[in-house]
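What follows is a set of structures for review.
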Structure I
Amino acid sequence: MTNRLSNKAMLVSLTISGWAARGSDKEVTDAVLDSHDAQRDSGQFTKKLLDQSALKHIHSVTNKARAYHNRLTRPWLDGGTRIIPSILVTEYTKGIQAFKDKHAEAVTTLGQEYPAHKALAKKKLGKLYKESEYPTVEVLMESYQLKHLFLPFPSAKDFRDELDVADMQEIKHDLEKRLEDVVNMAMAKLGKEIAEVVGHMANKLAEFKPANTKTGIKAKGAFRESLVENVKELAELLPAFNLNDDPKLTAITKRIKKELLITDAGTLREDETVRKKVAKSAAEILKEVSAFIA
């Protein structure tokens, strides 16, 4: 198990950090609590040190980077480190680098506009404004980080021979068991993703009622191109995430590509025969997946 996985996958972590642009004000907190005869641990007044529009671009980039990271990886144990199939490492690296470039641009823009944002904050906060709560522009820009780190997938063979034989065997056995559990959880999650995406397609196609120009009845249950694109994106990732080479998952993936991705959303809306055919296949695949993740 571990040898096969170490050849097929790696571990990767994504670290995103930055100044939150918020701060608690003890004086105001005390004043509010005293005015309401409240105890000290009843609440806290938090100030927005910058208008949220100042950080909008940075947050947009980091949110998209996190979503991209999660799309190409799967959870590993309990921490922030995740599993990535080796075949996706090059794609991941290029994608994350693009987000890093956009992130750097957004941070540079924030640094350039920082004086103006502080002036606006001073006007909005009034007497609540405190210059000491604001970092220098250099410290501000340095605080915003978007970094990733690859690590090799652990293997039971990695343990030193110097360890006591009994201890080493116990550790290896425990690692093998945990790796098996992680893979099983990843496969179960993958099955649920398939069920969600394929199930959504099956439902939308079954519910869709085209417009009738003669009677003036509007279309019901309309769907967009994303209905097909989401299935396509999933189908492209499934082979990479088949970490234990499950033949059932391989068969399901082939059916998705062969039966659900035969046309675009426009044709599915316009051609009732094709729509019913794809809807039927989607429903059948959904049942197959339900058995797979049971």
Structure II
Amino acid sequence: MGMADKYLSAPGAMEVFQTARSILGYDLLKLCQKGPEKVLQLTYYCQPAVMATSLAALHWLKKEDPSVFERCVATAGFSVGELTSLAFSEAVSLEDAFSIVKVRAKAMHDASTDVNSGMISVRGLEIPKIEEMCLEAEDICKREGVEGVAVIGNYLYPNAVSVSGSDYALSLVSDLTTQNGGKAKRLKVAGAFHSPLMAGASVALRRVLVGVPIADPLIPVYSNVTGYQHSHSTELTELFCQQLQMSVRWQSLIENMIDEHGKDLEFYEVGPSRQISAMIAQIHRPSRRRTKATDSGPKL
């Protein structure tokens, strides 16, 4: 709670939350400031809260160091953060961004209640081995006559992923991880995000995007699905729909950013945490010195 407080004094930050209240139909700022935390953690509320805080943080960063925006060559966001990137690049308006996240959050919440599912983190094993374990878990489910899904939902950084799937399949992957010398941990998320179990949510998101005007972004947006930059609205719209049921290729995305824009590229994480900064440091250690987060303190 209090995730947005630091940014509220920046010009434009309060407008973000006023727009959120108008579109969402409830006081998101109050929820961010006072909770209850149990409610704020729900997918339905968490996604709008993260997006709004990230957009407010952009206003704060602009106040603190306008030159960052003058030097900006591209943008990317993890999962719902990709919608923040679309808003930042002016591919979608602020109002439409909240209309989209309202539908996205509800659709993912609803899809999570259809099947007992979730996500686990898996670390310490090579990616091909983890992919093999997911296939083995699905095969065991099939042989036992149990419906099971296990796929890599997030490629985070070297030898670290999140596996999404049905509960039984995830328990099998967890056991296989331990047997092979890795580490597995259940994540505190409501469902199997970025997996085939989100197919229904993807359909709902596609419906709302049909009625939303999406423009070509002013700067390239890197897609979670491909890991590459895109500059056309049609591509970005389709990829944003696909994202719900396909893997987030975050490691590839960051590596491609560095390859395409140079090893001296600066990264700025805007939002309520420093998780992206930590992952960038794991993906490309020299970038650690050139990665800053708005959540790290009053000075960048």
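Read the figures in this text as sums done on the coordinates, not as results from a lab. Owing to the predicted nature of the structure, the values given are computational and were not obtained by experimental measurement. Cβ atoms are built from the backbone, for glycine too; each structure is taken alone.
When distance in nm of label points 7 Å out along Cα→Cβ at positions 150 and 238 is computed across structures I, II, the figure 2.7 traces back to I. Comparing relative contact order in percent (Cα under 8 Å, 6 or more apart) across structures I, II, the highest value is found for I.
Ranked by mean count of other Cβ atoms within 10 Å over residues 94-101, structures I, II are led by II, which has the greatest value.
Which structure, out of I, II, was FRET efficiency 1/(1 + (r/R0)^6) of positions 62 and 254 (r between Cβ atoms, R0 = 41 Å, to 0.05) calculated from, if the result is 0.65? It traces back to I.
Matching task: -0.91, -1.01, -1.09 is the computed value of log10 I(q)/I(0) by the Debye sum over Cα atoms at q = 0.11, 0.13, 0.15 Å⁻¹. Pick the structure from I, II. Walk me through the intermediate numbers first.
Details: I: -0.91, -1.01, -1.09; II: -0.66, -0.93, -1.24.
Source structure for this number: I.
Where does the value 2.2 come from, among I, II, when distance in nm of label points 7 Å out along Cα→Cβ at positions 230 and 262 is the thing being computed? Label of the source structure: I.
Among candidates I, II, the computation of log10 I(q)/I(0) by the Debye sum over Cα atoms at q = 0.12 Å⁻¹, for residues 134-245 alone that gave -0.78 used structure I.
If helix-only ellipticity at 222 nm (-39500 (n - 2.57) for each DSSP H run of 4 or more, over all residues; to 500) comes out at -15500 when worked out from the coordinates, which of I, II was used?
Values: I: -20000; II: -15500.
Only structure II yields this read-out.
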